[in-house]
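Pasting the structures in now, so scroll down.
Read the figures in this text as sums done on the coordinates, not as results from a lab. Note that the coordinates shown come from a computational prediction; the quantities given were computed from them, not determined experimentally. Cβ atoms are built from the backbone, for glycine too; each structure is taken alone.
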Structure I
Amino acid sequence: MKVLLVEDDTRLSKLIRDCLLPEAEAVDVLEKGGSVLETVKKKDYDVIILDVLLPEKNGIDICRELRRNNIEVAVLFITALNNKNDKIRAFEAGADDYLLKPFDLQELILRVKALVRRNKKNNPQARILTYGKLTLDPITRTVKCGDEELVLTRTEYHILKLFLEYPQQILEQDKIINELWDIEATPTATTLRSHIKSLRKKLQQAGLGKDLIQTVYGVGYRLKPLSPQGKPQEEKQDNDSKDDSPQKMDSMIQQLWQEYQQNVLADCQTLSLYIQGKHPHLCYEEAVRKSHNLVGFLGSLGFTKASEICRQIENLLKACQETITPQASYQILQLLNQLQSTLFPPQDTLTETTIPQVVYNDNPLPSNPQPPTSQTYEILVIDENQKIANQLILFVENPNVNFRFAHTPETALDYITHENFHVVILETLWQKVSGNVKAINDSLLSTLAKKHTTSVIIYTQDDSVENRLYCSAYPISAFLSKENPISTLWQYVENCLTTGKSGGKRHKILLIDDDKRFVDVLIHKLKNSGLPVEVDAIVDSEGFLDKIRKIKPDLMIVDVQMPKLNGLDICRIVKKDPLLSNIPFLFLTGNLTPTLINQLVKAGGDDFISKSKIDVELYPRIVTHLRHLS
């Protein structure tokens, strides 16, 4: 088979090429997307392995271009972009398969072979296969030795065709059986040996010598190598034949890592300089590309943790766009420091090279850096399984986090009744406790519901719909099955510690209404609604402008009818101020008529509610506006 690999990361492309070469007739490599169409027109390929993010032209556009030109070569996308929309775009463009970075190299090889087999079955212009004097025509399904046609059974024909498609390879019994799956019911090894024995006899009778198909003991079968004259060579004893492909793969990966580890270290330092604004040439797109390429390359080498760190760096860069905040800068430098520690531990000798330490504001980051904060976090873990406690202690190395553990419901109730915690991690399954499990959970969750400053995360073995529905009746921050690893649990804990119980930003609402009684009632309702809001109010409409500038609200709730300045006047003034015009206005009125609605819209109002329907309509409208702001 002939493969075209389009990948801009030279490290990963070399790794893929070296893995495919033993299986392929040729593996050509391109580093940019602009010349793919021209290259494919000049040479017939069986498969194109295509990255999505490429210089000059991205993989999606390349695939569309190939299909517009009626080029039906199989296309396998490899990319670290892991979301549904990216996959949909790839398949809509004409992709045949999609493999996420980092990937297992053996899986890549198997997928490439599967695409080649599929195309050969669908290709009516399949080429004639030859081996010495032997020829096989897939179109007429005839086999000849010179001018003499061989009479083969259907199974014998497909076995011979498989050997001729892979003339230089040793074919394992399982591989042959898998290839024959569509021919007849899955054969056993004994049945396969009988077919090969019969095929050998027919080939020998046709004058192709004894044992054209050789047995490689303990491995499988292969075609007898051809001599320089194109004749099968005499069989040699090969008692030491072994399937050492896994060992070869490991050896190749180790050799490639030795070759490129300096290059990877240089990328880490380049990204560090870029994040600190000290790199004179690297642009934002190249910084994203470097982190993106490291995801695939390191993951394919087996550095799973390092690959995941690079994915986090890439996501942070994309989230910041070209303006990197100080907080994001610190986070990325932390991750770069972790990446270097993961790839180059202290006991590892890196060809006598000193590893530069990542710095922040000209100061070295600590080996286990933490954000500059004096805040101490109290976390309670309620679970009878003590292994969870040990896993958290080992996983979390932040000195600002204090863990407490309760392994019985009685201890847990005592803790949450008399002490305050930032986060409580709760298991709802109690296998070793007598009594009503639901009653135990009711006591714990009801007590926690009264702790307005405590975030509750369910981390449980009981991932049933019933348990999820039961827990959703309480103010929990997240429900996680224990099939999720500790790292995933900790991500949600960190989110709670960062954002508080609401799980997000608290939005500011400014209420303007001249009826103080109505204002007091509405503020009370909003504060007890569970919405992530902070409410401020004024009853004297004349002082509204200074108040708006001072608190910078995310949403205005304004009465229409007021003395001095009414709601329409306030809205017109605010909407003409370029610094305030984006604040949405939600109008309240006692008499909502078509004429008034028209006036509200002309004044610049964003929404309006009749006061008689506040209890039904106000909360959903607020939620809708706040979501648009998030």
Structure II
Amino acid sequence: MRPDQLDAFTSVTTPAISPDGSRILFTASRMNLADDTYETELHLWEDGSSRPFTAGPGDSSAKWSPDGSTVAFVRKVDGVPQLAVIPARGGEATILTDAPRGIRAASWVDDIRLVVDWVDWADGGELTPEERARRARRVTGVPYRFDTLGWIHEEAHRVTLVGIDGTTDHLTDPIDRFRSPVPDGDRIVFLADLGGDLLSNGEIGVHSVPIDGGEVEEVAPNGAWTLLVPTPDGPVAVGSPSAEDWPANYKPHRFTESGPVDLVPDLDRSVLLVFGSPIAPVWTDAGLVALIEDAGRVGVICIDGNDVTELVGGDRYVTGFSPTPDGSKIAFTASEATDPGELWLLDGTESMLTDLNAGAKTELGLVAGERFTVDGDGGPIDAWVFLPPGDGPVPLLLNVHGGPASQYGDGFFDEFQVYASAGYGVVACNPRGSSGRGTEWVRAVAEGGWGVVDLADVMAVVDGALERYPRLDGERMGVMGGSYGGFMTAWLTARDQRWSSSVVERALLSFPSFWGTSDIGTWFSPRYVSGAEMPDGVSELWAASPLERAHEIETPTLILHSESDFRCPIEQAEQLFVALLRAGTPTEFLRFPGESHELSRSGEPKHRQERFEAVLEWHGRWIGAGGSEVAD
């Protein structure tokens, strides 16, 4: 797989099965490198085949009305996501909303109404786009910007009912920090931080408002909640009752008079993925159906009282699911290392319903990875190797994932395919701090473990891979990673001089400045660095930063960063670049205009191609591949 083949495969996501289980809608998205766009549309599967259902080019996230007569979905209008509906048997789509900054969530209330997160301008939209761009931004608290969402201090959110006839009814006054509105009997429940704290610690509470209008009431106090799930017995919140417990598993909780109650206290796994759009559990007659992260795999489970049953398992990544109301059928999308993903149906047995990527799998020459395990100080470490075809020696290219509370695994990942196809032996792992191995594992890097236990695990995997796979050349090794993975790349090369090439991407490099410039810095930093905050904790924060020892990095280092990255602002990369120049270390700095922290996953197609080409050129320059010559 080459960088210029990024548009060869289709991403199949967000399945939605009709209430009677006979039809399935899903989102099909494909890059168009020539036009530098994404082509996204809804497809419909029925009677044994699938076909396009909407024209796109920006349609996604279909949801059937309870009676199955109408489909709601998101359509981008001039780049802004709006709510649209279309008759279930086809016809012309009708755009229902004209929210100035779009809608961010939608749930059916009944057969004729939906509740949405309606996003307006905080100033009422009185300014022209030109005047808004000219004016100084006045901010009064944090977060005032958020990665991929932009300048959120300019936003005003409302809980809004939208009728399929186009009527709108704003149920609340503008709310700053708000998400996940869902119906709950005669009220709408939602997540919001209404405490007025100007220095956010990342907590958010559960609130409600009557559907017929009235006062907002608190349902549950602030916690580390991510989304809400409607059930017949009241809302279920996914997350943790206390933000101080984070990093932790994302678990479903029900609210009682004595406080939140974990529905699965004995399940030491997360039921919500970290990266991408959160995929909510769904209530059915059979129980609560949810995703589960487990040691590099993502499957589907059903929670019924104290019983947890695996419904969809195996060495793969389930990327979306949708059960019928009675739970008898489940549509799901899933990918494997050599399969970009297809639509499946569980109806007693599993059936693959689409084959949209049949040609791509042949054309791209995808490489199958091999899972292996290394014994570390904290327990078994899940790891993978992707070796290119042939028998000769190949450079080892270590990839470190972001988070750190996320996981590599058994799903399709374009990064590994591109690097293996270029002649590298790709090694990846889930060290302590990763998700998928339980609470103790994900919290191991907090409270003194940051940069210590995770580093030990990463190096154990490298040594284990070299011993297990003779083709990996220990004299030609490269390392790379983004976000937390960028942190580990710079942290590692300052402490181990075996590396011949590195790529540091969108990295966390200086905790003291990250604390004040990142959209999550005020709460992320103290949760991982022993409660340290600026200014009193500057010594602890600096000691946990790669910049503290950047002058010891000798490995030639390419720095990649996006200029609109609000998660790890580009000042992080700028500091490392200057430090490496001063140290005399070979380095180059590639800045991507207009891109966010998500460049490698959802950036402009041409930027994604250029990024891959830059990475391959850099590693090729310093360690070569498949016998290539390297720089002196």
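Tabulated data
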item: Which entry (I, II) yields the derived value 22, 32, 30, 15, 1 for P(r) over Cα pairs in 20 Å bins from 0, in percent, for residues 156-507 alone; result: I
item: Which entry (I, II) yields the derived value 5.0 for distance in nm of label points 7 Å out along Cα→Cβ at positions 476 and 564; result: I
item: Origin of the derived value 48 (percent of Cα pairs over 19 Å apart, for residues 484-619 alone; candidates I, II); result: II
item: Given 31.0 for Kirkwood radius over Cα pairs in Å, calculated: source structure among I, II; result: I
item: For 10 (relative contact order in percent (Cα under 8 Å, 6 or more apart), calculated) the corresponding structure among I, II; result: II
item: Structure responsible for -5000, with helix-only ellipticity at 222 nm (-39500 (n - 2.57) for each DSSP H run of 4 or more, over all residues; to 500) calculated and labels I, II on offer; result: II
item: Source structure (of I, II) for Cα Rg over 2.2 N^0.38 Å, for residues 388-587 alone, computed value 1.37; result: I
